[in-house]
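See the structures that follow.
Coordinate-derived values only; no laboratory data. Keep in mind that what you see is a predicted model, and the values were worked out from it rather than measured. Cβ atoms are built from the backbone, for glycine too; each structure is taken alone.
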Structure 1
Amino acid sequence: MAGADRKSGNIEQGHQSVFHQKAVLISEIARGFYQRGWVLGTSGNFSSVLTWQPLRLAITSSGIDKGLIEPSNILEVDERGSVLSGAGRASAETLLHVAVVQRRLAGAVLHTHSVWSNILSEEFAPLGGIEIRGYEMLKGLDGIHSHDEREWLPIIENSQDMPALSEVVAATLDELPGCHGFLLRRHGLYTWGRDLAEAKRHVEIFEFLLEVIGRTRSFNGRY
């Protein structure tokens, strides 16, 4: 029995160590994105998978200023968004993170609220998405090897009904297995990766491309 208790204790210590490491990384990424103007105020949310069976996520607590966020502001939640540990309330958008993780087997999901993602998600909404092609930065997205490859960034209508919205997200990802992200209209960008490092890179790539597209249209008198 003592051996079983030690084994259980070691597993729990290992889990807490992984959670702490993820919490530190998430908070560092969030503060960095705040400094770049992508998650001002309390906007945005970020998650990373802790375990797959059962599914457990480390995710930012709701209502936290991303410029001031600390590892203590990261929660552990289950696939229903119920808080298992940590102080605070899980974002209602946790269900969207779960949908992405389950559909893409993503290890991390990052959601930003940049100016250009909001502007372009409104302008291109009638088209259902934004076609991105011809930019060298596309090669920063996993699996893309040429600037000539096409990336379709779908735009989904925003909603406060998160269970319904998570179903729309899941259906969109099933329909577009090659996409690396999506925009919520007048809301922001969602993207993901195998781990936090890859997801962070994808945010940087998409935010660069969205700003280039937006500024180019502005210079050409479209705004």
Structure 2
Amino acid sequence: MPGEDDIKAVLSPFRRELEEYVKILCGFSGKVRLTGPSDEETLWNEHILDCAYSLSFLPPEGSVIDVGTGGGLPGILWSICRPELEVHLLDSIRKKCGALEEIVEKLGLENTRVVCARAEQWAVDKREYYALAAARAVTNLGVLAEYLSPLVSQGGRLITFKGPAYLEEMNDISSDWMELGLSVPVVTPYRLKDRKNFIISWVKEIPCPHKYPRRPGMAAKKPWWR
């Protein structure tokens, strides 16, 4: 995994566009809650740099989706750094989607589409369409995998960002990940400032069973692995 200096070098050609994105994002502070911090320095150090570690997981071509995108992280960073990809930003909160559409328009990101829907609903329309699906949410690993797997094509990849607590979540899932068509997860550690974080990734090995996705809310209420 690249170090922080390597990540900064990767972002260097896109610095101007990324700084403009951060500035626009800060402008929504107090209007729509898109991210936690609202100052440019914190957004850059805690969000842009963090999300940049996902760039090496992206496919060489095709469509990718950022589920529960919030303020567009990591999806808008992908759009800027990998303009050859088709990037979809999915969120279920209409107010956030409206803000995202404004951000995408201001940045002139022609490769980017905002989708206002729940992941379970969108997977019905775009079943196994994407080469990669990602989420930077606090949702349990098993629940997250159920949301993402139906969206990803065979041979594609799922990724999520986690802190050290991921191990407890993973140990709780004693079932075979193949229930969702997935490989055993691979844990890739990386360091950001003084924190050790992790990207958890799966390969979509076989089609996801058609009973997934279940109706909204069921993934958390009745975990597939229990």
If Cα extents along the principal axes in Å, for residues 25-112 alone computes to 35, 26, 21, which of 1, 2 did it come from? 1
For mean count of other Cβ atoms within 10 Å over residues 41-48, structure among 1, 2 ranking highest is 1
Check the numbers for mean count of other Cβ atoms within 10 Å over residues 105-112 across 1, 2 and tell me which is largest. 1
Mean count of other Cβ atoms within 10 Å over residues 81-88 computed as 14.8: which structure among 1, 2? 1
Say we calculate Rg/Rh (Cα atoms, Kirkwood Rh) for every structure; which of 1, 2 gives the highest result? 1
Ranking 1, 2 by volume of the Cα convex hull per residue in Å³, for residues 65-160 alone, the structure that comes out highest: 1
For which of 1, 2 does distance in nm of label points 7 Å out along Cα→Cβ at positions 177 and 193, calculated from the coordinates, equal 3.0? 2
Work out the source of -9000 here, i.e. which of 1, 2 gives that when helix-only ellipticity at 222 nm (-39500 (n - 2.57) for each DSSP H run of 4 or more, over all residues; to 500) is computed. 2
For which of 1, 2 does distance in nm of label points 7 Å out along Cα→Cβ at positions 17 and 137, calculated from the coordinates, equal 3.9? 1
